[in-house]
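Some structures are shown below for you to check.
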Structure P
């Protein structure tokens, strides 16, 4: 049911997106920090909506459908903000592209396998990937200007976020490859095993 707490948390993740985009568009130190805070709060709901749903045994088809969509919308919007507002330093557009393409790949695989009534389970490595990815995007949204706004100007926040984004991209390639192999096994009639 859409009014259960886990589903409300998922919906809140989607509602946070325009707020984050608007704040990032200001391109002011206080707004960068606020965009980071909104993004981080939304990202944290991804953990809690699943945990609460499992603990209270209130999983639903609505939640299973909307949760991955909300995640991809949040990540996609953050990546577009960073790229569009010229906030990805040096070669960091490359890991951003890798992350975005992997999200599209996994969505396509899930859609294909759902038609066959086969689930594509989330692996432990994919959870680590999500953690690194969300952390990197939050740090990059804050950037050096946001860090300076809260008195942390001495920290190389942009460089830290860039390193985290590259680490997330590496994990993204590994998990994307695992999911692609699992999908290809089904598509070519091979025996399916968990990625």
Structure Q
């Protein structure tokens, strides 16, 4: 077992440690995207990150800890490190910007989608994370929709009714796009869905 890092030092702390940690997470994303979580190994991630497996364990003592860190890193990138901003400040333009960013990072989306699909099994270590994430994301989308249109969207739906549909569109479009990027324009399809919520916006 690697020794625990000191509070103000050690491999997990400082700019160098943070940079190395991000390298590991990027390597993990690539490996998971290629093999899925169950087919991935710490040894494969360590090799991708240019470390020994023992070196990797200084940062992530278990595979499950690495998995959760990968998922949380993706959330940090999406929200700029401020997940509360989705509920408190974001607009539909912020959501469109996320969709545009996702279209430029297929490896990250492939990793997320692979983990999401696997997480529906009872014993998957990311099951609780995705359960909580979807609950939080629906709440955030409801807040965004309410800021945009008030208590009733032009389509007649309430923000609470439209929120799970918006989440489903964003995640579902990503799967179609990963399979056929030449046939599915991720950003354009998202904008078309927004027009269904507000047909007047097309005029």
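Points worth noting:
- Which entry (P, Q) yields the derived value 1.03 for Rg/Rh (Cα atoms, Kirkwood Rh): Q
- Across the set P, Q, distance in nm of label points 7 Å out along Cα→Cβ at positions 112 and 136 reaches its highest value in structure P.
- At a computed 1.0 (distance in nm of label points 7 Å out along Cα→Cβ at positions 104 and 176), which of P, Q: P
- Structure (P, Q) behind the derived value -22500 of helix-only ellipticity at 222 nm (-39500 (n - 2.57) for each DSSP H run of 4 or more, over all residues; to 500): Q
- Among P, Q, structure where relative contact order in percent (Cα under 8 Å, 6 or more apart) as derived comes to 26: P
Values quoted throughout were computed directly from the atomic coordinates according to the rules given, and no laboratory measurement underlies them. All figures in this text were calculated on a predicted structure; none of them were measured in a lab. Cβ atoms are built from the backbone, for glycine too; each structure is taken alone.
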